[in-house]
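A.B. asks: What follows are several structures.
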Structure I
Amino acid sequence: MNPLNRQWFYRGFRKQLRGELGLQQAEAVWREAGQEYARILAADPALGLQKGAMVLPAVALYRALTGYGKNAEALLNAHGDRMGRRFAGIVHGITCIPGVSGFIWRHVADIMDKMSGEKLGYRRRIVSEPPDLYGVDILSCPYHELAKSLGDEKAVLCICHMDKAYMKGFRHIRYERTTAVSEGAECCDYRLRFDRNRK
């Protein structure tokens, strides 16, 4: 069985590939990417844990698509955008429940620490604390570092695209990010502001 079939984040990408490449070539890419994913895991099973669960499928798909002469970065990034919009809708629905946005804002520093703290392998610099603005610069991201160590750092841009899209789903919380480590910048510059007028 293709190990990519068990990867929830990438399962929808198979359908996207069928639309972009046609059934036969899409299935060939998917099969080859699954084999590459299995090879990476066989060489170092520990890579499949934590961040690797998101990174390794992206790297395998990136390599397979590139091998077929396709623009792997563009195809994966489009998938990240789509998944991000989907998650944004879910986030918006949850934060439309009265009091949820306020609760998230009161605990934004703790939430961001749990999502991108140093215990998870991130290096960061806190720029500003609430109530007006929560700003954090991510100086090093474990997703990017793992992909870079495998020689395919552009493969994880799709995760950055997903992140940027879904963070726009919060009601009453305005999100901005203009740079990303994976795009060659010094940091990912997360800026969040509470805004009661943001619907």
Structure II
Amino acid sequence: MQIWDNLIHAFLEKNKQINLSAIRDEKWVRVKHIQDSLELEKIIERKEWMKIADIGTGGWFPLMPLAISHPECDFVGIDSVRKKTIAVWEILEELGVKNVEMMRTRIEDIKNQTFDLVTARAVAYSDKLLNRAAPFVKKWGRIALMKQVNDKEKEVLLNTAKKKNLVLEKEYRYKLFEWDIDRVIYILRK
């Protein structure tokens, strides 16, 4: 699809300027960023009224592929790094994506907002993410953590989830290609 080609080109150009990712090849941006981001679609039901926040969105993913794929949903990208939020905003404008609001802040500094879904991909260790994200998830809302498989981290995640009244609803393990790392998406419900 042309939109993905446009996103990849924009990402690679911005990546030269501000180092968003170590991935600098078109093929691997498509696989390791876009395809990985869209794995969420296999396990999360979205409704057209959903409000979705992506924590640490300065690296663009999964926010951009999800927002492009779901113009009926409202997205909020959250990152504390100014140059990254500006880069995301510029590309959203360039691609004509209208359903995203960017916030240059830390999630714990947001006031009076809750979300149906909070996503985070390769941002921080699970206990820190859950402690920061849980207050911003609506009752019955969900948190989707995209991680590398790590049994010790899962144990920490389960302990923290219990303290935050979160239930592990789904655990989706996958690889993007044959020799890829073991990846997992944890879906936790409030």
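What follows is calculated from the coordinates using simple rules that are stated; it is not laboratory data. Note that this is a predicted model, so its numbers are computed, not measured.
A.B. asks: Identify the structure, out of I, II, from whose coordinates Rg and Dmax of the Cα atoms in Å was calculated to give 17.9, 54.
C.D. replies: I
A.B. asks: Which of I, II yields 21 for relative contact order in percent (Cα under 8 Å, 6 or more apart), as computed?
C.D. replies: I
A.B. asks: Starting from the value -17500: which structure in I, II was helix-only ellipticity at 222 nm (-39500 (n - 2.57) for each DSSP H run of 4 or more, over all residues; to 500) calculated from?
C.D. replies: I
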